[in-house]
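Read the figures in this text as sums done on the coordinates, not as results from a lab. All of these numbers come straight from a predicted model, not from anything done at the bench. Cβ atoms are built from the backbone, for glycine too; each structure is taken alone.
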Structure I
Amino acid sequence: MQLRLEKFTPGEAASITAVKQETVHNWRRLGHLPKPIGHARYNLAQVLVMFVMGTLVSRGTAAEAATKIASEAARATYQSAIWNDRAYSPAAHAQAKADLGADAHRIDVLEHMAKAALRLAGIEDERHPNWLIIWADGSLELLYEGENADEEFFSNVDHSQPFAQGPIVVFCLGAIARMVIDLLPRPAFDLVEEAQQ
């Protein structure tokens, strides 16, 4: 199964992320976002970067600091987004079901599509993080499914350490992924057309 990332126009990206096109243009001009080649069109990974940047900046983070966080946070959110059925076109669902057989369970079909989406992004680690923690010193930590968040994070922090001195930001990556997927005007992933293979 070969997938392709759907492209979204600047206007669609602005609707999805609540970040104005002028702001995106300024961030690109200042080097906070990469400049597009040709006409600007954004795939899911790029939309997630804009969404995270917009979220951080709207909560008081300077654009320079948000830039450092956004790509890592977007990559982690991408790893959660690919586990949402709505991220895939009906054609992708049909192909995955055909690949696995008519009696394939829904979760197996989703896993098949998610693995194709990971390959598309060049991500080898199949685990997907549930939480992104931005510590007071700006360092990032990801907590993955299967890790005990209560033990690892919520009750086992040495508050005397510099990274814990001050405010921290905690992102529930699954919630962010769901919000973005729900705002997309069409699925983020579709099949590669026969002529493109």
Structure II
Amino acid sequence: MCAHFTTDLTDPRMMAICKAAAQNSLPEDMSLMMKQKGEIFPGCIAPVLAAPENYRPMEWGFPRPGKDPNYNARSEGAMDSPMFGEPMLRRRCAVPVTGYYETWRRGGREMKYFFRLPGGGIMHLAGCWKQERGKLHPVFTLLTREAVGNIADVHHRMPVILQPERVDEWLVSSPAPMHQPMLDVVFEPVYPEGSLFG
């Protein structure tokens, strides 16, 4: 599961993305994103690509009455889910991140790892979104898949990472292929590398 990702605002491209999202939002959204200092948890506001070249601020997590928000969806079954099916058909999104965290747990021990692209930079995670009644911002969730590469040594699931050249395709293509596990759209040639954080 992915419950913490980063939007490093010292990266000029990420700062430009946040500014672009702020142009499609409330005046206070940019200051809110700055206050979060690029550390994004469920319930936080993050810039999200809702359509090609259209970044919008959205809140992370689909609300659930009496429960924590649903911030991850299994890509293998999202199309058939009552909660995610309709957003997957009509409102897919891509979430720009500079990395994400997973926690390794064994025998009562825990260790946190940070995953990023080799050399740094921005990668886009696949998701879907909707407008929830009573919410100021749209809400989004991240899609996950079976972990591959060195990520599997830390956690059995990972976000679906879109190949850069297929981000727009993910946003606008026919939903029919989405019934299949999305193994073909993860950034497989270069796996995010893990860096140990104490």
Can you rank I, II by distance in nm of label points 7 Å out along Cα→Cβ at positions 46 and 126 and just name the one with the largest value? I
Tell me which of I, II gives -0.31, -0.38, -0.56, -0.89 when you compute log10 I(q)/I(0) by the Debye sum over Cα atoms at q = 0.09, 0.10, 0.12, 0.15 Å⁻¹. II
Value 29 of relative contact order in percent (Cα under 8 Å, 6 or more apart) was derived from the coordinates of, among I, II, structure I
Which of I, II yields 21.6 for mean count of other Cβ atoms within 10 Å over residues 54-61, as computed? II
Read-out FRET efficiency 1/(1 + (r/R0)^6) of positions 14 and 102 (r between Cβ atoms, R0 = 30 Å, to 0.05), computed value 0.90, structure in I, II: II
Where does the value -4000 come from, among I, II, when helix-only ellipticity at 222 nm (-39500 (n - 2.57) for each DSSP H run of 4 or more, over all residues; to 500) is the thing being computed? II
